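Enquirer: Next up, some structures in structure tokens.
Derivation of every value follows stated rules applied to the coordinates shown; laboratory data play no part. As the structure is a computational prediction, the values presented were derived from the model and not from experiment. Cβ atoms are built from the backbone, for glycine too; each structure is taken alone.
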Structure P
Amino acid sequence: MKSEEIYQKLKEQYSDQEIADSMIISADLTEKEKQTLAEEMKAIRMQKLREMTEEDRILSDVMRLRFQIESYIAENGFSFQQTFGKYLEEYVRILKKTRREIADDLSVHYTKLSRIINDKEEPNVELTYRLERHSGNLISAKHWWKLIVKKQEFIISQDEETRKEEQQKVKNPLRA
């Protein structure tokens, strides 16, 4: 309610238009003013970055990774540049830990983790739960799992040869 009280006090002296005008930066800036403001904002951003702790930087980067995963999941297509393994590799990079350290943190054999990162082996649902916990619940198991499903959907849609081979093994199919 504090902001409401401030507004009521301001309303005694000023009109709503004057209050709004004082809160909004005018768009009528010259190029030089725009450049000066941009430089000031950049300096403020750089100062904030310098003041960030390592923990803050990691949390910020993990949130960025989460948003990237969410954005990719929402897309229709599939890309071999955006697989579970690629995102896991980025997660490891963000934490500035070795693969061995992460494998130990997740109670996964180092070679298994390496094979998953290199897209040589598919992860299981248990690993997604571990990654969820390891990321401080910032990246949910559901998001990790959807990356796996997206790849599997693509493979199923493209693999006509295996589909035909497997369908040949079926006896007494329903007639639709």
Structure Q
Amino acid sequence: MFQIEYKFREEDLLHFNEQRIKTDQILQQSIRRNSLFVPGVMLIIGLFYYIYYADMLTAAYVAILAVIWSFVSPYVMKLDMRRQILEKYTEVEKKSMFGSYKLSIEPDYLLEKSPSGKHQMPWYDLVRVEYVEKYVHIYIDLNTALIIPVETMISGDLEKFSEQVEDMIDRLG
């Protein structure tokens, strides 16, 4: 029986959601559009001020703001998305989500002991195991995963554990 223990933190949840955002084509198009369309409109306004009013100073200010916006807006959007993700959860939910987790491989299911209690996840319900930058994600469905950060491992061999989970999903899933 393989078992691991680790701590799950707020930054781990944010990392998982940021990874999902990076792979979401529609959201990436929206970010690109925001960082190009708004500055483009601002540059047209600046050009209007320069041509119609012959106001070089205002046109320069608007152009500088447009360039700054094109570089800063993706970071502002990222901070806003982080805020929105954290606002989805109440303090009670956060308390039951963050903390120490133990995962055990059982013959019929993956057993999770977390701050919210014990949960048995049958192998046929699990989708896949994914390795991302210093994290292992065990997907429960297409949008939900157990997030295991490498740096907060308390006990167990994560590499052997995740290989065994993959084998169990392949065999019994």
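Enquirer: Matching task: 49, 24, 17 is the computed value of semi-axes √(5λ) of the Cα gyration tensor in Å. Pick the structure from P, Q.
Expert: Value 49, 24, 17 for semi-axes √(5λ) of the Cα gyration tensor in Å corresponds to P out of P, Q.
Enquirer: Can you spot which of P, Q the value 19 was calculated from, given it is relative contact order in percent (Cα under 8 Å, 6 or more apart)?
Expert: On the way: P: 19; Q: 29.
The structure behind it is P.
Enquirer: Thinking of P, Q, which structure, once distance in nm of label points 7 Å out along Cα→Cβ at positions 29 and 61 is computed, gives back 3.7? Present the calculation step by step, with values, prior to reporting the outcome.
Expert: Numbers: P: 3.1; Q: 3.7.
Checking each candidate, the match is Q.
Enquirer: With helix-only ellipticity at 222 nm (-39500 (n - 2.57) for each DSSP H run of 4 or more, over all residues; to 500) coming out at -22500, pick the structure among P, Q it was computed from.
Expert: Corresponding structure: P.
Enquirer: Where does the value 2.4 come from, among P, Q, when distance in nm of label points 7 Å out along Cα→Cβ at positions 53 and 69 is the thing being computed? Don't skip to the answer; put the middle values down first.
Expert: Values: P: 2.4; Q: 1.6.
Attributed to the structure labelled P.
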